[in-house]
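Please treat every number below as a calculation from the coordinates, not as lab data. No experiment lies behind these values; they were computed from the predicted model shown. Cβ atoms are built from the backbone, for glycine too; each structure is taken alone.
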Structure 1
Amino acid sequence: MGTCGFLMAAEEYVRNTQGGALMRPENSKHFHNQMFNAYDFDQHMLRIGAMNLMLHGVEHPVVEYRDSLSDQGDQNIKDKFTLILANPPFKGSVSYDDLAPDLLTALGKTPKKATAKTETDEEGNKKKKKGPSEKTELLFLALILRMLQPGGRAAVVVPDGVLFGSTKSHKEIRKTLVEEHKLEAVVSLPSGVFKPYAGVSTAILFFTKTNDGGTDNVWFYDMQADGFSLDDKRTPLIKEQALTTEADAIDYKAAEGESLEKGQAPSELENHKLNNIPDVLFRWQHLQNETGRESTEQSFFVPISDIQSNDYDLSINRYKEVVYEEVEYESPQIILGRIKTLQAEMEKGIADLEAMF
């Protein structure tokens, strides 16, 4: 959970959009005692996360010490939550010995307790041989599927490698999302959105746990800007930032004074080049209008048959068609002539300066 940044953003969203409903005693009780759940095995993060949620107005957040990937036996969380927002570690691996067996099974692996083996180095010293391990970003996807109730939804940030990795585990978890549940969208994020902490390219997977399939067409969006510079400084590029509802999109004011009319996509504004988030939100709320878009555009649908035929590859570059524009350049003779003219002007300017002395 880290510092509970996702949960704090969710809490703010609920207060802004459902403030009236929170006045009801039963909703308020749920909001303050059951709605926000977080886990970590770092005591410092637990304290910071709990403090952050309480300072944001959540009176009794569920912030607990837990190694989510390890086997807790009967205490393993299963079919519990209706919504999960997650930003799991982008890299790392966990030994088979420390993992819950069902998570390995979900990745197509056979859970086996590795026997303690040793090997001898060049100096004759014995050391424990490293056993098999699995990538954390794949394990967390399996964990989230287990923790969701049937019908529960998830939005998960994953490194791009999850989308196109060729290992058995990569293919198995993608196949599970597509075949056994409902994969709804893949939003490709620009490289640099997590700088200065991580420069890896990422995407957001949106899916619903069904246990009975349901994927028909997957919506892809190629986000190229998020309103901030993509270097380590992450400098804001425009004054107004992301939208949360359709009403916000209609009232959206760009830095140049542009505004949106009802039904107009934010991509029609000049500021779209600096911040694609308003357009992502607008199109997500109007997916019925996305069906006619071509694979050459910034967002489009891909049928499940295409994903299956591509070995369940979920990277947008696999399906997006790039159109190249023909560019005509001037002949070398014209360019050289222009260079000679510039050089002559420079020489004349230098001569004039010399004459001044």
Structure 2
Amino acid sequence: MRIVHTESSCAWGGQEIRVLSEMAGMMARGHELLLLCPEEARIHGEAITRGVPVEALPIVKKRLPGILAMRRALKRLQPDVVVTHSSTDSWLAALATQFWGAAPPIVRIRHISAPVRQNATTRWLYASAAERIVTTGERLREELIRDLRLPPEQVVSIPTGIDLARYAPRDRSAARRQLGLPEGVPIVGIVATLRSWKGHRYLLDAFAQLSDKSAQLVVVGDGPGCDNLRRQAAELGIAERFTMPGNQGDVVPWLAALDVFVLPSYANEGVPQAIMQAMACGLPVVSTPVGAIPEIVADGVTGLLVPPRDTAALKDALARLLGDVALRGRLADAALAQARERFAAGRMLDRMEAVFADVIAGRTGA
């Protein structure tokens, strides 16, 4: 299959990582892939680094030049299917393929749980312009069907898959020595883009209230909240127990060094890759019932769930895990077992391949 992905986002996070990892996986299966994105977007450079074919288009904003550039590119490339990811590129691709008799089918991937506008134009974008909608979680699927009155058969949930050979349990002491982190003390950590809705500030507040003052906090990631978090750590008096190494190309050693993984998001989540990666590395997880997180984190079984933006509940959950080695072990074992059963990248690729084949067959009558 000739598959063209479009991505207008200039941000960097789980969504953009899924785009590139899925494309690389499909290339390994013999399909022909190309990414259309803005030259200034980070995903453009990352695609080049990772060997994913990419072409720059002016598609940051919903403007006529973007529509025309998209139409010219798709006419020239003649893909079998177009896969869109963000709002802007989805609109541009939808409009670019109008009044084109042999236009390729569009598959729209909805990565996050932010509400969609319930109006006629948005419903047209999802119900008519796209042949199929893929969400990263079942809850997101159900919300789209309900809010936009979409046919259930048009929407499918396909969570992101991860490389289980890479994300796997490792020696904690060795990881800490590699990273220069202290041994013999509990370490709590988060791996996430530093965006407000990831809930970092609630984590810092909760961590500062723990009675165990030997505990360390590691915050891996970069983003607009960096300076605020450093300032908050200083104000809370935890700066000496706070490590923020920035964005890391390989987060596996950082995950391996942790005792507890935390993601206290309060909005916009599908099924976060960071949680899946932590579970595959054999870590107990503390998170919130936001988006599709409860589909993989079962409270008291594969992790602990607390209400979003609830510092006291988050502190209690952390204290409970840090004080109970047996509970940490039980949750970690269950999380690892679920990851090995459900999170394999091959499973995601199989299902996406089936979606693409189905919409192509429907368009061609094959």
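Points to keep in mind about this one:
- Comparison of 1, 2 by FRET efficiency 1/(1 + (r/R0)^6) of positions 212 and 300 (r between Cβ atoms, R0 = 25 Å, to 0.05) - largest value held by: 2
- Answer label among 1, 2 for the case where helix-only ellipticity at 222 nm (-39500 (n - 2.57) for each DSSP H run of 4 or more, over all residues; to 500), calculated from the coordinates, equals -9000: 1
- Given 11 for relative contact order in percent (Cα under 8 Å, 6 or more apart), calculated: source structure among 1, 2: 1
- Mean count of other Cβ atoms within 10 Å over residues 20-27 from the coordinates reads 10.8; which among 1, 2: 1
- Mean count of other Cβ atoms within 10 Å over residues 12-19 - highest-scoring structure of 1, 2: 2
- Test item: Cα Rg over 2.2 N^0.38 Å calculated as 1.02, pick one of 1, 2: 2
- Which entry (1, 2) yields the derived value 23.5 for mean count of other Cβ atoms within 10 Å over residues 84-91: 2
- Among 1, 2, structure where distance in nm of label points 7 Å out along Cα→Cβ at positions 28 and 340 as derived comes to 8.6: 1
- For 4.7 (distance in nm of label points 7 Å out along Cα→Cβ at positions 36 and 332, calculated) the corresponding structure among 1, 2: 2
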